[in-house]
Each structure stands twice: as C-alpha cells, then as structure tokens.
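We did not get these values from a lab; they are worked out from the coordinates using the rules stated. No experiment lies behind these values; they were computed from the predicted model shown. Cβ atoms are built from the backbone, for glycine too; each structure is taken alone.
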Structure P
Amino acid sequence: MKSALPVVAVGCLCAVGFRQRECTDGPLVLAERGGAARYTVVLPADPSPSQVTAAKELVRYVDEMTGVLLPVETNTVPERAIFLGNGTDDLGTDGFHLRATPPHFRIEGGRVHGTLFGVYDFLERHCGCDWLSPTTSVIPGKDRLTVAATLDDVQKPAFALRDMNWTDQLADWTFTAKLKMNGFRTVYPESLGGQNHAKDTTTGGATFDVLCPPAKYFKDHPDWFALVDGKRRGERSQRCLTNAGFLDFLVDQMRERIRKNYPRCKYYSIYPNDFRRNCKCASCKSLDDGEGTPMASLLHMANYVAERIADDWPDVSILTFSYLYTLKPPKTMTVHPNVMICYCTDAVDFSKPIPQSRWKGNKAFVEDFTAWKRLTDRIYIWDYSANFKYLFQPFECCHVMPDNFRYFRDMGVVGVFEEGDHYGVKCVDEALKTWIIGHLLWNPDQPLDPLLSRFFKGYYGAAADVARGYYDALVELEAKRDETKYPLVMMGTVLQDPGQPRTFFDVWAERWTTALDLVKDDPVRHENVYWARHNVDLVRLMRADCAVKYSLTRTGADALCAELGRLKPVAERVLADFRRVKGLNKFRDNKAVRTRAEAIAMAAITGESTGRAAIPASDLIIDAPLKKAAMRVDDANAMGGKAIRLAPNAPGEMVHCIAFAESSIAKDPGIGIKVRVHARVEKTGVEEGSAFSVGTCDTVSFRKRDIRDFHVDIKNVSDGEYRWYDVDGVWRPTGNERVWISNGRRINEVNPCVNAVFVDQIELSRAE
C-alpha cells in the first residue's frame, strides 16, 4: 500500500503527458462504452461501512450506464482516480463536496452518510439517474460519461434531520439513502451509515406504554398513572408527570437505553399516548393551569430527564411531543438545552401554504410556533402528507411543500418528519410524495415543476401526460377550495368532500384506463398506471351515491339501478385486486372499500315503492375509537338474531356511535325522512338522564343538521326489552349526511343510566 499523504499533491500536478492534456482540453472522461476502465475508485485508508457502500454503488451504476467496470482500491494514487473520502468538518455528517481536480475527481463527505449521499447526488444530478421508487428507476445508457473539469459543488442539507414513513421509503433502506434521509424512522444498517435513534424506544407515536406498560407497572405503582375523573387509570391514560417516582423511573429507563445504544444513537423520545386523558392530580393540574397548557407537565418531565442525563451524555437529546392537547407552549417555563420539541401540524390546512391559509388551525399553529421559538431553537416538525381518515382519498399537498419547508427552515427548525401512508394502502400519490419530499427536504429552494416533470416522465413513461394532468387537476381544485369551510386537514377530509366532485373521478378513471394501453409494453410503468387507476376506483366506490339495497322512492330506485350498473364492473375489478394482493386487506380503509365493493357487486334493490326502508344491524356502520366500545353481537331477541351493542362511554373518548350514511339510500331530491330506532336498554337503576341519543350530521364538517341530539329519556325506557322509538323531527338531507345513535350525550361524559344499548334496526320512511 502507498501512503495516503501524496494524494492531494498528485491530484494537483498536471506537468506532463496525458494528464496535462486532460486538464486543459475539456471534461474528465470517466468511462467510455466499449473501452477499458480509465479511472479507479479510491477509498480512504480506513473507510467507514457507508463509504464502502458508496464505492460499490458508484461502480454498479457506472457499469450499468456505460458497460465499464471500474476497479476499487484503498489508499492508493493511480494515474486517474475518483477519490471517495472524508470531507471537511463543516460538511457535517451528511454534506458533501463534488470537485474536479484534473485528472482526478473527488466525492468528499462525512463518514456517516456524506460520502454515500455525495455518490448518489453525483449519479442523479450529473449523470441523469433517477430512483423514483423501490421498483422504478431511470438509469440512462451513455456512450461517454464525463465530468466538467470545473466542477466544484458543495452541498449541505437545509435540515439536519430529514425523515418520513411512506411505504415506499420504509420498504427499501437503500432507496431511502438515495433520498438522503437520516431521521428517527430511518433504520439504516451500518452499510448505509447506521441509525441515530434507539430502536427499542420507538420514535414514532406514543412511548408511554412502551416505557411503562400498564400491565407491568399499574398494580404496584398506580400513582404513576394519570388521575382521570378522580380515579387512577392504567389503560387508555397518560402518566402522572409530576410524580417523583415515575420521573426517576423514566431517568433509569433512558439511562439503560443510552448505555445500550450510545454513541450511535443520540436521540431518545418520550411521547405521550395518542389521545388526551392527561393527569388531573393536584400537582399536574396546578402546573398546567398556571402555565395555561397541559404541555407544562409534559415539559416538566422532559426537562427533568434531560437534566439528569446531561452530565454523562451532553450530546443526547430527549424528544417530546407538542401535539393534540399539548400544542400550546407554556407561558413562563424554560426548555432544557437537551430537550427537543417535536411540534406537530395535526390541526392545519394543507390546501395553501401554512402561513397563508385562512383556516383557524393555521393561525393557531403560527402563533404557537412563534411562541415556541421564543423558548427554544430546538424544534423538530412532525408534518403530515396524507389524509388519515381515508388514506386512499386524494390529498394533494405537494404544491405547498416548497413554501412550507422554506417556512420551517427560515424559522430555524432542526428537522422535519413527514408522516404518510405507512400501511401499504397504495395511494395514487405514494411514490410522488416520497420522491418529492426527499428532494425538497434536502433543498426546498429548488423549483418544483422540473422535479414533477422528471418524476412523471420516469415513473409513468408514455402515460406521463395523463399522470401530470391528474395531478394538475387536483391542484386546480385545491386552488378553488374555501379552506375556512372545508380545510384540507389530516383527519378531516372525508369522501364526500364537495371540492372533489364524484364526476371528477369518473372522468379520470376513464383517462387512467386509456393510459394503461399507452404502457402495455412496459411492465414496470403498466403496474404503476394500474395502481393509479385502482386508487381512483376506490374513491369512486366509496363516493358513489349508490344505495346497494335501499330505496325510498321509485325514482330513486331507477337512479340506483343505473348507478349500480355503472359501478358493478368497478367493484368486481377492485375485488379481484384484493384477492390478488393479500396485503391490501390489512388496513381499515381498504376493509371498508372491500365491504362496499362486495355489496355493490352483489346488489339487489328492495323497497322500490313502499316509501320505507328497514336497515338491519348488519348494514349499520360502527363508529367507535375502541374495538369493544361498539360491536356486533348475537342477540336472540333481536330481529335477525343480531344487534350492535354500545358500551358506556369512557371519559376522554369520543362518543361511541352507530351510523347510517345518506349515500346508501336512493331517494328523490328534497325528500323528508322520518327516523325511528328499534333498541333495547340495559339500565343501571339511575333514573335521571338520557338512555341514548339520535341525530343527523354533515359528514364533511360534522355540523349537526335537522335532527339535533334527540334524547330518549331513561324514564321512558323499559329495561332490557326491544321497542320502537320514534325520533322527533324530519330529516331533509342535502348531501353528505348520516344518521347517528349514541349512548352518551357528549365527549368526556360517562352515561350513568345504562350498562349497554342494543340496536338491531333503523327504519327510515318518507315523511308525509
């Protein structure tokens, strides 16, 4: 082996022969098709695992582009070299420097990720390679691979931490590295630089139940758990964040994890559970009330842990959530330097850039964000790029990402995490968003349109114009959206969104079908177009004003027949997809689609002219946050032997309810509908209050409509016997509405009057 010391000197000499001509006569020719290897890839004397990977990847793709296999050596100075080495300290762990020093070419970066990211960047921006998904790439063939002799390009990311959890990104860590991700969800093997967080801590979602599971600790330490409604609760609760014993327990837990994972992992999260039910003991309540936010006790906990580990591990960060009920920062508290606030965008509208949207959630976000910045410069944004109510629902937000990411950068945030579809639902924009997010988190100043053009051309091939047209049409709809009434929020967009009409998806389903023929000879692009059409089919089925079984009028029945005839082939095609790809059956959204598809495929219309429709328990929708809060059960006394049982509401939970959608009823426009419910109630003996409630509401805004909280008084209920309950008022649905039944009056309230409510039928009839 030769010494590494002469490398710089030799690289600067152009004294004689070929090297002199190459320095002055034009670009460096790295490889020529049909020729011998001209350049050698040279690694440093002690390369990191990711630098070894960088060399392998460079050799692989140069070979794929030109047919030339470059040799790899370590710590040598050949006549012409591509040096992969360690960059200067100012590049950090991820930055890199691409530079020509004729006759040599250098890719220099950090040992962790920088050199590897530099290789991928060179292949992409200077060679034309694009990795658009784990299964779709563009590797151009080249007769001659060159580098400008004047190339001198330093690249550093806009954010120190960049991450997401879209399915494509999680499926292939090498693909993730090509997108230059390095955040908490990125579980790189050592060959790709390793990870920066502790796997057993879980960095996404709640960690309270991971660190302190109720099954293990509640019995002996009930005081560690939240006091809710005067009672310590283990399940479905937060923790008592001012309890000295619990705080010391967390310190011990963090110390154990740090010893196990340090120095590789320097980020450790302590996140509350993904619901409210925070502790109301005197100590927690006093602190929260004094600071004007439940974030106060959570920050108290994070500060406590960070303070006690700082002496031993001064570079370790403790992360905690500003999310849901902890969005608002405290008034006077300070943030420990080793605490990082993970501030979430869960309440903002994404149809417009965050500072520009008129939605109330955006105004609150900006105000709270500004307040957080006065307290700390260590903020990590947890952003959303999908609709988590219906993941297959179009949620076009790529067009606002450049503005939002620049806003985050200019506000000085440390990093950004983009939560997306990590369930494998096959969203139509899955690959697009994954690719765009990766590029914009690295550099949000680059123009969006060229990125979009590259993506659509590479991912959809001959169908690129159709795909781009669909994207542009969605963006146009977003531009017209009145976000003050119908914001594009991560849990609020529903299938009946008036800003995206049903006819829109009918038109684009036809265009995607035509596009399939354009790529019939390209298996990769054909598959990409197929799943785009599949996604649009899902939306069509779930948005269909299609009753499947029920009609209140003859006219409505005729319309239903036409709708069913049009959608039956779509339903059958979707069902075939579910049978072919078993993983599609796992997620709740897709289960709902499959149920709808099966019903449409087997549809038979009843109630054509009677003006009455009886909907049994089997066709009623269960809408409950907990699996056992509402469930279908056998009931010998019920019609058909089946009923839906509603358990008593738990404090801190949404009202458990049964629902039936207007879109499942064929009817004439403007029709008035009377509602009655067949139910039985198991009473507790308390004779003051409501047995259950009935109402109608808009499924877009969730505003109550014609029937608003009709309450069945417990005094008018026979214990344990089924009977019909006529609901006062006439329902005149105008679109996107549903009937609902609940055994509680409102959120956070326990119903003391009932042990359970059983519903086996809802009857709808035309009002006289």
Structure Q
Amino acid sequence: MKHFTILLSAALAASVVAHAQSDTILLTRQLDEVTVNAPVAQVTNNHTALTNEQLNQSNAGQNLPFLLASTPALVATSDDGLGIGYTYFRIRGTDHTRINMTLNNVPLNDSESQTVFWVNMTDMASSMSSLNVQRGVGTSTNGSASFGASINMQTSNGSQSGSVPAGGYGSSSSDQSHVSIAFNGGMYNTFREMVNAHIVLPNQWRANARFSKVNSDGFLYRTASDLYSYYGDLGWYGAKTEVVGRFFGGSEKTGMGWDGVDYNTAYGINGADRRYNPAGEYTTTAIDGSDSTAYYPNQTDNYAQQHAQLSINHRFTPQWSLSATAHYTHGAGYYEQYKRKKLSYWGLFSDEDRKVYGMYRKQLDNHFFGGVMSAKYISEPIDVQLGGAANYYMGEHVGTLHYLEDTLILPIDYEYYRNDAQKIDANIYGKLNWRLIHRAQEELSLYADLQYRYVRYSRNGMNDEDMLDLPLTVNFHFFNPKAGLTYRNRGHLLSGSFAIANREPSRNNYKENVLYNPNTGEYTGLPHAERLYDYELGYCYSHSRFTVGANLYLMDYDNQLVLTGEYNDVGAYKTKNVKDSYRMGAEITGGVQIADWLRWDANVVVSRNKILNYHQYIDLYDNQDNWNWVGQDSVVGTTTIAFSPTLTAMSLFTFDVAGFTATVQTHVVSKQYLDNTEDENASLRAYSTTNVNLQYRLPLQQWCAKTNVPEIKLLCQINNIFNAQYANNGGAEASRFMDGSRCVWYYAQAGINGHAGFSVRF
C-alpha cells in the first residue's frame, strides 16, 4: 500500500511513452471473444492463452520456456545455449521460483526449491491441450502461492477445466481415434522423435498415450542431453461424470553448462570460441613435465520423475458441480562433478586446508502427494466457487565423495552431508463473481477471491557447501485477498484489480543465509516471507480484424527476495531480502489481420524495477592473481533490480496461403544488470533475435480419391536467423578488485541454427 500514490503516478506517466499489457481478472468466456485467424497466442489484458497447435508450431524438442515466446514480458534462458537442457524463464523480471505453475490444477513447483525443472518433462507440450499465463497475482484456482505470475496447463483429455461442457463431459473432444508421429533433426545433432495416440473406446472410454525422445549435443561443448518422456491417460466421460487417471514422467541425462564463461568468450570477441565450457576441466601433467587440459567425462546431471493423477468431476445439477484430484510425484537422481575444492568443503579437516581434485555426487530423493478440490455454483447473476488443497512433501539430500586426489584414505562412497526436509502446504479459498449488469452486449462484473494458506517447513541435518548443522522448523499463516471489476461493452473490455500475495522463502534462501548456534538454540539471518501488493488497470478492444490491449501495473513489495547475481555450487542464484522495492510498468499488445493471408501481432513492455534505500557492502581485493583483501566499499541508494529489463518486445508476422504457413518472430530484450548495484561491468547487453518457421501441409486429399488419407506436414525452422552473438543469462561475484574489474560470467547462446522435420497424423 505504501508508495502507492507516488508509484502509480509514475506508472501513469510512463504509459504516455510506453506500451503495456495487463494483469487483471478475466472470465474464461472473455478470452473466447478475441478473434485469432492465425496460430498466435490469444492475449487479453494480463492473460495469454495458447492451444496445443500454437504450443507445438515450432516444437522440435525445446523446453516449454522457449515455446512461450509470444508471452509479453517473458525472458527465457538456457544453460546449453539451445533451450533443450536446463531452461528457465522470468516474467516481469520475476524469476521462475516465484511463478506458480500447475498441471490439471495440480502444483508442479518443487516444494523446496519452488522451481519447475522442465528438463524432467521434455516435450510435455505435445500432450497439452491448452496453457494460460496470468501475469501478476493469480487467482486461487491457479495455485496456492501465485506471486509474480501463474501458469495453468491442461493435458489432452476430455474435459479441460473441471467445468462441464454444454454437451456433457468429453463432448468437445475428438470422437475419432488417431495416431500422430513426428520427427525433427537439426544442427548440433539435435533430434526429436515422438509418437502420440488418441483412442476412442466403447462405452464412453477414451485414452491418450505419448512417448518422446530428444537428443542434442547442445551448443556448448559437453552439454549433451539424452531425454525421454511419456504421457498416458485413461478416462470415462459420461453425461454428468468424468473420471480420468493420468500417468506421465521422464528421465534426463544432461551435461553441465552452469559454470558460465567470461565476456569475450560469450560474445565471440577476438575470435573466442563461444562454445567453450569450463565444466569438468582439469590439468594433467605428462612424464616430460608438460601440462595439458582434460575434461572429466561424466560431469552430468541425472534425474527421473514420475507423476500420477486421478481426477473426478461431477455435475449434480445444471448449477452445481464438483471437481477433485488426487496426485503423487516421485523424483530421484543425482549430479556428478569433478572439481578442485578445499578439503573442508567435504567435511575433511587437516592442518592445511588445501585444495585438491575430487569426484563427488549430490543426490536427491523426494515424494510429493496430496489433493485439490473445488465446488462450483453457477447461476445468474452470481458464480461461487469453494475449494482448497492439502499437499505433503518429503525430500532427502545426500552428498557422497567417491574419489579424492590426496593421500587421505576415504571409506567407500564417503557420505559428507545429509539433510532431510518435510513440508505441509494447505489452503482454502472462496471465489465470487457477481454480474452487476448482464445484458446481451454489456456486462459489469465484480470479482472477489479470499484465500487462507498454511505452510509448515522443517529440515534437519548438515548443509552442503558450509557443512553447518541447520535444524529448522518454520510456520507461516498467509491471507491472500484479491478483488476486481470488469466492464465489457461489445468489443471493449475495461478491468481493474487489487491483490495481496505472500510467499515463503525457499530451501536455498534458508541454507545460504541462516546460521544456527547449537549452544543457545538461536538462529541468525532468517529470511522473511515476501509480501506483494499488486495493482492492475487494463483496457482491451477486440474487433473481427484486430485487437489491442493496454495495461498499467504496480507491484509493491515488502521484503522481496531479490537475486544477488551470485551462484551457489549447483548453479542456482543466491537471494536476499530487501525491505522496500517495486516493479511497475506499462504494456500494450495488439494484432491485426492485414489480409486474409497475412497477420501481424506484437507486444511491448516498458517497466521500472527498483530497490529503495539499498545498501550492500562489497569486499575489495588487490587483483585476481593474489586475492589479498584490502578493505570494503559499499553501494547505497535506489538501484535497479537484477535481471529486470526495462524493455521487452515481440513482433510476429504470420503468412498463411494454400496450406503453406510461414512465421517471422522477433524478440527484443534491453540491457539487464547481473546484480543490484547497477554496475555496467556486470550487465547483459541488449539483444534481438529473429526466428523463421515454415510449414507446408501436403494436399493429399486433392491428390487421392480416398477421404481418410493421412495428414502430412513438412516443417523447417531457422532460429536466430541474423546470427546474433548474445547471452541471455549470467552472474557476478559481489567482490571487486582495485582496478574495478569483477568475476563475471555469462551463458552464451547459439548463433544461427535450425532443424527440419515432418509430422504425420492418420
């Protein structure tokens, strides 16, 4: 609430010179009013809606963050440089740990890290029927802690939302069995094979099954990916009842690319090899005394994850319906590294804490289960929904040392740390939509959403990296209210909303900041829960040939956990609380059907992202060779939040003629700072990339007399067609040297690259 007058005035002023998009409360029916003749995402105010066709238009094995390219204010990042291995994204500068993601209304975010690892769900887009992105604070039905944004995904079964179709459950689904296969091959030995089947069975039974395999060498050396995934469901779709069981999962083995490279290498300056990857690098000495560089061959991440869901939806009367889902997820795996570390890193102490090479593994085994439920009452002029969820998580973290380049004798598979964690996450909510005015061409709706959430997180055992014991139990009680007004008149849509959201710290937030004194039982450095006050004001107009939308947003934070630019040992960013900060912006989206065969869609987002009264102490060293500490400096004042570009933009031209479709998509991202000090020596350069997608549907029905001929599509995609030399992610150590230089690293992305392939449906 604080800073509201000042910041909202600034946001209104910014709207004069900036384009915007919005974060408001919309009804599903309002999304349907946007006329889209080309395969482009539907955007109304703060919502972006994509269908299966749109998600898979350029799908060649890239993970979901790179398939959401048309989403306003979204920046995707990749460790391997191609978007196939470990990939992440940010929306409005908010990182993926604060974006709530659900699949069939079941939480996907890991309970401890609060991240979704898309590499464990490769090619999941092939099994999705729809995906909705809501920027800002989301509704309670989109998850228990929708903070910076929320993403709700639905798989390809009969009912997509728990709301009953007019013709009964499953009435909107295909009534014909079919099989689809797809193959793509491209640069850097990137291949995707997929087979997908939809089977209509007697007595209202239906089934879906998919298997996918994705392989790639990666743009960076030794970042190869070997990925498998599967999806299957079996459902019974009656007139009033739907019962669906789903099983899906995947496994991955990827080479590590999270170490990053220096500025010259990332941007190819002075002929530097942009594919260079230092992970697993070490030096060997020959008999003659000469040194050579070698790389550990198994510097890899290995993980498998399985999901099971059982959903029941029932319509009691035309007004009353009930939806419930039980779920279970199991994940297990490890990553292996060969690195030079101090002996104390592995809990080995000697008179001389020297650095030696060691091969070690960090292992994870976790279980997540629970249920979500909601009851709906729909009647004029009021819709009411009551619901909630209860989930339980257990996670086991273990580190083992398998080899040490030292005289010390180790037990076999020496265990140097272990910690266990449990988390309870429960919420209840009530939603109301009251149509104050409801006429054929005019509607005024009041929206209210009240949620109570309880979180209990506990952990025991020793930290990795610092080897400190950290027994901890914390409890949170959150109240998250949301309210808004929506006015619709013919093609015009005006909306405004206010919401309060709260979010607990993650596992890393505790591990990297908290110290425990076993003698006194006291903790120091406990991170605080974040609170967000979200104000949204948006306008959208939809016409048969064009759409335009504008939105202003102000996200006012209390104790926001911001990225510092520093990394921990596994390539995850470190964070810390800042008392006062805000994100505000102006966004516009639009699209026009220029001709029957040509459409243009675009969005532009301009934002201001600031920390008020920021104070950071900085250690100074003499040089990068000696690392002699010489004192401290500090940064004080209002600064820009790390990884928050002031401008993002997207342009998409779609050509569609006689079965041939071509798209030209351009993305622009302005400069980003790698930490919160606005240091030009620790920033990402602005970049722009353009991708071209070509598809041709063979007119087999014109060539053949048969009516049931297969559907065959040929495709070709060229990414970064202008061969931009860029990096979309990086990091920086907080310390600095006397000459002003710093330890800064970047993640180089591939230049021009492409693939081609085909799909067949029969």
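The figures follow:
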read-out: Winner on relative contact order in percent (Cα under 8 Å, 6 or more apart) once structures P, Q are ranked, highest first; value: Q
read-out: Origin of the derived value 54, 35, 20 (semi-axes √(5λ) of the Cα gyration tensor in Å; candidates P, Q); value: P
read-out: Winner on FRET efficiency 1/(1 + (r/R0)^6) of positions 46 and 614 (r between Cβ atoms, R0 = 25 Å, to 0.05) once structures P, Q are ranked, highest first; value: Q
read-out: Of the structures P, Q, the one that -1000 was derived from, the read-out being helix-only ellipticity at 222 nm (-39500 (n - 2.57) for each DSSP H run of 4 or more, over all residues; to 500); value: Q
read-out: log10 I(q)/I(0) by the Debye sum over Cα atoms at q = 0.11, 0.25, 0.26 Å⁻¹, for residues 302-381 alone from the coordinates reads -0.58, -1.09, -1.13; which among P, Q; value: Q
